[in-house]
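We did not get these values from a lab; they are worked out from the coordinates using the rules stated. Remember, it's a predicted structure, so these values are computed and weren't measured experimentally. Cβ atoms are built from the backbone, for glycine too; each structure is taken alone.
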Structure I
Amino acid sequence: MRIIHTIPAISEEASGGNYVALRLCESLIAQGQDLTIAALDWSPMPSPPAFLKTFALGTGPHRLGRSPDMKRWLREQAKNGKTALFHNHSLWMMPNVYPGQVARRYNIPLVLSPHGTLSEWAMQSGSPLKRVLWPFLQRPALSAVTCFHATAQSEYEDIRCMGFRQPVAIIPNGVDIPDLLPKNQGDFRTLLFLGRIHPIKGLDMLLPVWAAVQDRFPEWKLRIVGPDNGGYLSQMRRLAAELGLERVEFAGPLFGAEKLRAYQEADLFVLPTYSENFGIAVAEALAAGTPAIVTKGAPWEGLESHGCGWWIDIGVEALVACLEDALSRSTDELNEMGLRGRTWMEAEYSWNEIGRKMLATYNWLLTGKVLTVRPKWVFLD
C-alpha cells in the first residue's frame, strides 16, 4: 500500500514527535511499506531520509505554516488513486489541516497522532492562534479522521473528552535500545533532567525541590539538559540563582551520541512534568539502563509495577519525599532498577513491535473494518 505521513517539519536532530514520526516511518518501510513523509522545508537536512519530501512555505504568518505546494501535492496524490492512507502527526499548523481536508474530499482513511496536543494543558496554553485555528480549520479537519492514535490510556481519555468518537488505537511510542555500557564513576552521582526547557516540564517545581534536598545529599548533582523554549531557560537560571542552588548544571541541548551518553552516565532520571502524552525521554532513559522518577502528568505507572522507578503525584511535597528516598539508594540498587527498566523497554517498546501494531491497524482500516479482526489495541467505546 502507499502511505503518506504528514508533519509540520523535520530536522536533522529530530526529537519528540519528530523523532517518533521518523522512526515509525522507518519501521513501516522495514516491513515492506511504500511510504513518504511530507513536511515543510524549515530545517534543511544535510542527509535527509529518502522517504522525506519537503515543501516551501507560502505567504502568511510563519507560525501558521501555510504551504499551497504541500496541499496541492496531497490533493494530486489522492486523485491518482495510488494513495491508500494518510497519517498526520500533531495539530495546530496548516500541514496538520490539509490531510483532513484532502482525506474528506477523496474518501481516504486518515490516522491522526496528536502527540499530546489534545491534552487539557495543551488546549489551554500556547499561541492565541489556536483560538482562531480550532473552530474554523483544525476542528473541521478532524471530522475526517478515521482512527486516532493515542500513545497511552491518558491520551485516549483526552481524545474522548474532546468529544471525538472515532476508533482509537492505543500504541505506545517506540524507543531504540542502545548497547549497555558501564556507568562512569565521577566525583558526583547524577540526577538528570533531559527535555525542552519549557513551562510544561516542571522545572519550576524541580529547582525548589533541589533546594530542599541538596544539603542532605552532597554526593549528588543535578544536570539539566535541553534546548531553550521561548526564553524559559533564562527564567530557570534566574530561579536557580535566587534559590542559591549548588551543584546544578544547565548543559544546553545534546544530540545523538552525546545525548545517549548523558542517559548512560546518569544514576537517576527525573521528569516532573505537568502534562505529557507519553514522555519519550523516560523510555530513552530506561532503555539506557537508568531508573526514572516521573510525575503523574505522564502515563508511566509501569515504573512501579516493573520495579524501575517512581510514579508520583504532581507537586513539591511529593517530589521532595521521592528524592529523599531515591537519592539515598545505593548505586547497586539503582543500577538493578535500571536493568529492569531496560528489560521492559526491550519487551514492549521496540520499534519493530510498534511498527507491526501500526501496520495491523492500517490493514484493519483499509478492509473497511469488516474483513479483518479488530486489533486488541483499537478501542471503539
Structure II
Amino acid sequence: MSGPIDGQALDALLSPEGQTLLSELAVEAPSKSGGIALITRLRKRYSATLVAAAIETAELRRRAQSKFTNAARMYFTRAGLEQASSERMARHHASRYQPFERIADLCCGIGGDLIGLAEHRHVRAVDIDPVHLRMARLNAEANGVAQSLETLLGDVREVALGDAGAVFIDPARRSADKRFSTGDSEPSLAWCFGVAERGTPVGVKAAPGLRSAVVPTGWEMEFVSERRELKECVLWSPSLATSARRATILPECHALTERADAHLEIRDPGRFLIDPDGAVTRAGLVKELGMMLGDCWQIDDQVAFLSSERAVETPFGRTLEIAASEPWALSRLKEALRGLNVGTVDIRKRGSAVDVEDLQRRLKLSGSRAATVVLTRVRDKPWMFVCFPAEPSEG
C-alpha cells in the first residue's frame, strides 16, 4: 500500500535507504497483479513507512511524466501534483516576466512554476506547507534552477516581498479532502487583487470556470489549453495585461485575442462544422476565430460552433465534415446513422437539453464506422449533425 508524503516520509525518502529503494522501484514498479507480492518482499528489507512512501512517490512520478521532463527525479504529493503547472505552462507564465530580474512565487506548492520562473531570474518562493516548500527546492535542484531560488516558509499574506519586482500567485483551490468551489481559493482572489492595488505587477493562476464578473476592470483573463484540454485561467494585472481576453494553445503557444470589431453572420450550416477549443469558447472569442479563419459564420448566435464550405486546419479547434444535418429527432438520428453504416459515436452537445447517456443507450448501433454526433441549435432550433473528421483542403 502507498501512503501520503509527510515530513517524516520525505526524510525517509531522502535517506540513502530511501534513494536505493526509489531506484529499485524505477526499474520494478508495482503492478495490479503483483503489487502485494512486491510490497511483501520490500518490507523484509525496509520499514513499512518507507515502503509506503516510496511506492507513492514512484506512482506520482509516473503520473507526472506528462507534465515534467525530469519527473523521475522529482518529489510530489497528490494534491501538489494535481495543482502544479506543467513545465510547458510554467515557461509560458514566465514569459510575461521577462522585464523583471527578481520575482516572488507565492503559494509555490511543489514548485511547478519555479521550473520556468527561475530559469532566467531570481525567485523568492513562499509557501505555508513545509513539505511542499522542501519539495519545491528539491524539484528546482532536479531541474537545474536551484541557484536562482530563495525559499521562505510562511503565510503569503504576512511575508515581505522584499525586492521582488513582480509576483506570481497560485492560490490553493482545494484542501486536503475536497476541492473548493470555482472562484474560491486560499488566499482569496480578493487578496490577490489587492497585491496589484499596491502597485506590484501580478499574475494569478485560477480555475478555467472562473466568472469574468469577479475580475477587476483592466485585468486580462487568459484561458490556456494544453494538448486540446482546457487547463486554467491566468489573470494578469493591468501592468502585465496585453488584452482583456486571450485564448492560448500549448505547447505551440498559439494565441488569439479579442477584437473590438468582431462580428460574424448567422447562416445555415455549410459543408463543414468547426468546433472551437475550450480556451476559445471560455474566452468568448468565437467570432474572433471565425474572422481569423475567413469564410466562416455562426449557425446560432448563442452557440459556439462555426461553419464553412471548406475544410480548415487550425490549432484553435477541430474541423468536422457534415454527413447529415437535420432538426433533432431520435428517429431521424437512428436512420441517418444506419444509412452511414455508423457503429460507434462520440456525442458532443452545446445548447442542447438531450441526455447524452440516455441517448447512447437508446441508439443500439451495429455499423462499422465511427462518427461524431453533434447536438446543438441552428437559428434557435434543436439540431443534430452526424460528422466525420475533415481532410484539410489545399491552401
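Annotations
- Once mean count of other Cβ atoms within 10 Å over residues 65-72 is computed for every structure in I, II, the highest value turns out to be that of I.
- Kirkwood radius over Cα pairs in Å derived as 21.7 - corresponding label from I, II: I
- Taking distance in nm of label points 7 Å out along Cα→Cβ at positions 73 and 345 as the criterion, the largest value within structures I, II is that of II.
- Computing helix-only ellipticity at 222 nm (-39500 (n - 2.57) for each DSSP H run of 4 or more, over all residues; to 500) across structures I, II gives -8500 for structure II.
- FRET efficiency 1/(1 + (r/R0)^6) of positions 185 and 361 (r between Cβ atoms, R0 = 41 Å, to 0.05) from the coordinates reads 0.35; which among I, II: I
- Origin of the derived value 9 (relative contact order in percent (Cα under 8 Å, 6 or more apart); candidates I, II): II
- Ranked by FRET efficiency 1/(1 + (r/R0)^6) of positions 161 and 257 (r between Cβ atoms, R0 = 35 Å, to 0.05), structures I, II are topped by II, which has the highest value.
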